[in-house]
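Only the coordinates and a few stated rules stand behind these numbers; no lab work does. This one's a predicted model, so the numbers in the text were calculated from it and none came from an experiment. Cβ atoms are built from the backbone, for glycine too; each structure is taken alone.
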Structure P
Amino acid sequence: MFRLPVSELDSFFAKVAEKETLYMPVDGKDGRASYEKWEDGKKLSSQLNTVRSAKGFFFPQTTNLCDFKKHDMEFEVIDNRAESEDFVVFGVRACDARSFTILDKVFLADPIDSYYATRREHGTVLTLACTAPEENCFCNAFGIDPAQPEGDAACWITDNYLYISANTNKGTAFIESFKALFEECDTAEVDTQKAQIKAIAEKLPFANVTTDYFRRNTLLEIFNSEKWEKLSEACLACGTCTFVCPTCQCYDIKDYDTGHGIKRYRTWDSCMYADFTKMAHGNSRNTQMQRFRQRFMHKLVYFPDNNNGEFGCVGCGRCLSRCPISMNIVKVIKAFGEE
C-alpha cells in the first residue's frame, strides 16, 4: 500500500492530468455532484454518489456507431470511432465499480461490443471507499463492501493522507507511473477506517435487506405472483430509475439524416416505456404492470439465472432518491421477502 499527503492531492491530480485525461466527481452549481474533466481549481466532491453513475464512461448515453454516404448507386460505410485516448476516472464508489463487472458480462460476452471494449481498454478506474454510507445505500445486500471497493486501484482518504492499493495489473501500472509521488506504508490507518465504515453500514435502514426469496423460489412462482399488480399501480413509466441506474444496459439504435448522409447512433432506452422493443405486431408487454415486472425480474431473476447468481443491482440507492413516486427495488425485494 502507498500513501500521499492530502495537502498534495491537487498536485497529484495535476500530474495525472498531464499524462492522461482525468475525470472526477465535482460539485455543480445546483449542489449535486457529477463527473467532470479535471482542471486546475476543481475540487473533488465530498458527496457519496454522483447524480449519474460512472457507467457513461464506458457505455455513454449516446454513441455514434457509423455514418453512411451514398455515391450514385454505391454506399460508403464510415467508421467514425475516436475513443482512443487513455483516461482515468477517480472517485468511483464501490457500487459503481461493481456495475462495471455486470456490464462486462453483457458487452464483453460474444459477440463482443467493440465500442464498449475499446473504452474499457483505455480507461483506468480508481475507486474511493465510502467513509459515510448514506441511508439509501444497500450494497451489502449484493455482497459489495463499501470499505473495500473494486476497480483497478482502490483509494481511502483520511484527514492526513490519500492511500492507494492496486487491484489489477492496470492499477499496478498506474501506481508505478506515479511512484515518485507516493511513499510505501502499512495498512493500520486504512484498517481503522474500514472498521468505522463497517460499523456505519451495519446501522443503515436497509442493512438487513436480503435477496434470499429470489434465490429460493422459481422463476414462474415469482413471475406469476399477484404482488406485481399492487407494486406497479402507481408507476408513472417515466424511466428515471433506468437512466440513473449504473447497471441498466438497454439501448436503441437510430438513424438520423444530416442532409449530407445518414448518421447511425446508439442511445439509452428504457424497458419501462411502451414503445420499448416494439415490433410490427405491437409490443409484447402491453401493460405497465408487465413492463414494471420486466425491469425487476431482469435485475433479480433473469440476470442472476444466467450469470452464476450475480444480481443485476448494486444497491447504489439512486432509484430510491430519484423515483417521483418512491417505488424502487428495495420495496420490491421487501414485498416478496415478507413471504
Structure Q
Amino acid sequence: MKKLLSLVLAVAMLLSLCACGSKEPTSNPGATDDESGIAPLNITFNVAVSGEMYDAMTNKFAERCKELSDGAITVQTVAAGTLGSAREVVEACQLNSVNMIWAADSELDQVVGNLSWAWLPYTVTNYEQADEYYNEGWIDEAIAEICAEAGITCVAGSENGTRLMCTKGVIVDSIDKMKGLKVRVPEQAPLVRFYSLCGSLPSTITASESFSAMQQGTVDGSDNTLVNLNNLGFFDIVDCITALNYQYSSAKICANKAWYDALSDAQREVIEQAAAEAGLLLRDWIRDNEAQLFEKAESMNITVVNPDEAFQAELKKAASVMWEEAYGDYPEEYHHYIDKMIETFGN
C-alpha cells in the first residue's frame, strides 16, 4: 500500500509539472510567452466621427497591429457614435471604458483642460508652422505632459485640418457679414469667444447634430474643418464656405495611461508604430485633398471665400483680444506657454 501511495503521489506531481509547462499564453497586458514574444492582446479603439478616411485610418491601425505582432495584437473597433459625443469619447478613454481613441486636441481639452493656449486664434495658421512648432514640436510635448497628468497617454500624432465656417443664405466676405449670425460651434470656450468677438451669436451644438441644426434653420452657419463639413453632408445644403483659417486643429491617437503603462515594451512598440502610420495616413490625406474638396464645393455652386487683407485684419484684431485674455483664463503655471506662443507667433 505504501508503494502504491508513493506511485500515485509521484504521478500527480508529474502531471502538475507538465500542466505548468504547457500553460497557454496569458492575454493580460504586459505578459509575454518568452523574452522575444508578444502576448495576445485585444485593443478596443474608437473614433468619434465617421467618414471614409477615418475608417481607413482605423483599418490601418488594426491591420498594422496584427501584422507587426504576427497576429498577437488585435483591434476591436467601437463604432463611431456608440460612445456618445466627442467629450464622452475622451471620458471613456480616461476611465478605460475603451482602451484607445482618436481625438482632436480641442476635444481632449474638453476633458483634460488647460490645453487651448496651444491654438489661440491666428497663431498657427499654416502647415509649415504646424509641423515646425506643433506636431512633434514643443507644443505637442507640452500637450502630452498635461494629458498624462489627466490619465491619458498621447501615443501618436494625427490631424483634423484648419477651422473654417460654412453658411446658408449669406455670403460671408467681411466681418460685418458675421455680425448677428447664429453659428454652430463645438463645446469649446475659445471658439465661443472668438465668434462672439467677431459679432456672431455662437451656439454649442455637437457635430452629429450640427447638420440638422443648419437644415432646420436653428443656426445660419457652422464651424468645422473642411473634411468634416464634407463628411457630415454640409456641401449639399450650404451656400458659402469662408476659409477663416483661424485655428489649426491637430489630433492624437491616445490610450488610457494606466492600461498603456501595464503593457509590455514589445506590445507598446507595435502599437506606437501602428498608431504613427495610421495617424500619418489621415494627416497626409487631409492635406493632399484639401484643394480637391474646395474644387468640389465650387462645382456644387458653393461660393468659397478666402478673406482679403481687410477682412483678415479685422479677424486678427478680434483674435488679439483673446491673446491678452488668455492670461486670466489659466493658472499661473501655464502662463509661460502663453508667453512662448505670443513670442513665436506675435508677428
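Of note:
- At a computed 0.95 (FRET efficiency 1/(1 + (r/R0)^6) of positions 126 and 254 (r between Cβ atoms, R0 = 41 Å, to 0.05)), which of P, Q: Q
- Entry that produces 17.3, 59 once Rg and Dmax of the Cα atoms in Å, for residues 70-181 alone is calculated, selected from P, Q: Q
- Value 64, 53, 26, calculated as Cα extents along the principal axes in Å, for residues 158-285 alone, assigned to which of P, Q: P
- With semi-axes √(5λ) of the Cα gyration tensor in Å derived as 34, 30, 17, matching label from P, Q: P
- Of the structures P, Q, the one that -8500 was derived from, the read-out being helix-only ellipticity at 222 nm (-39500 (n - 2.57) for each DSSP H run of 4 or more, over all residues; to 500): P
- When mean count of other Cβ atoms within 10 Å over residues 110-117 is calculated for each of structures P, Q, structure Q comes out greatest.
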